[in-house]
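We did not get these values from a lab; they are worked out from the coordinates using the rules stated. Here the structure is a predicted model, which is why all the values come from computation and not from measurement. Cβ atoms are built from the backbone, for glycine too; each structure is taken alone.
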Structure P
Amino acid sequence: MMQFYVLSILANIFAGLALSVEYLGEKVAPLSSLKEFFSSKSVRVGAGSVAAIIGFLKLLIRSTAGEVPLVGDFLPALAGLSMGAVLLFDVYKDRTKLSEETITNIEKSVLTYRVPLGLGGIAIGLLHFLLPGALFL
């Protein structure tokens, strides 16, 4: 299913941009206009949901018939799941019933690595596009 393969690439790149747009906007001037777009809660929820769902399905469904089951799409699936979880937690942390201490601990341990995770997701999406038959990508 080549459509699923393309969806995985786009979801990883889009979620990676949503996580790292503040950093990229400072470093690359043309991307600074995307800050406003990705600051929208609905865009972040959509990107997180799509990345997590595609990441989960990527573990179950092979993109092409020649790939090794599970291992062939492991990094894109893992990137999608983790970026989706971080995006969704970032949006819904105010609505959760967790204690304030637990939320603070999760923010310190997970959300501080938001930018490297986003850049890694973009890199995995691009590598998955450039090297479609590579093991683990």
Structure Q
Amino acid sequence: MMTFEVQADRTDASGSIVKSKQAALTIDTSMTGRPDALNPVELLLAAQAACIIKGIERVAATLGISYDSVHVALTAHRPQDEARIEDITYLVTMDTSANQAKLDLLHKNVMIFGTIYNTISSGTRLEGSIVAK
């Protein structure tokens, strides 16, 4: 079993610091919001983006896909009066010459083997695609 750990400490009314390993990140835990830090929903989206990119890093070479860059754009929708994410959509754009069939196979692998992907999709509609730039 793998174990992951983070610690978070409130710094003041405008935010907190989350730490893991040698990394530290200021997060928005304020009631008014702050433009220089990610809020909890944005952190969730960031985790999903990292999961997608890491999955591409893991599988692309095996599938014979070379690429120069990966861009992931995600959008979450939250009902106004409900504390939940209704759905998340994403578009992954890769600078690659791979054909769409190979990119679809890459996408299938990202969906199957992504830890964050599978965690989110078990309770939230998660839809997207991978396309060439």
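What to note about this one:
- Relative contact order in percent (Cα under 8 Å, 6 or more apart) - highest-scoring structure of P, Q: P
- At a computed -10000 (helix-only ellipticity at 222 nm (-39500 (n - 2.57) for each DSSP H run of 4 or more, over all residues; to 500)), which of P, Q: Q
- Which of P, Q yields 3.1 [mean projected area of the Cα convex hull in nm², for residues 9-56 alone, calculated]: P
- Identity of the structure behind 22.1 (criterion: mean count of other Cβ atoms within 10 Å over residues 81-88, calculated), options P, Q: P
- Of the structures P, Q, the one that 15.2 was derived from, the read-out being Kirkwood radius over Cα pairs in Å: P
- Given 2.3 for distance in nm of label points 7 Å out along Cα→Cβ at positions 25 and 49, calculated: source structure among P, Q: P
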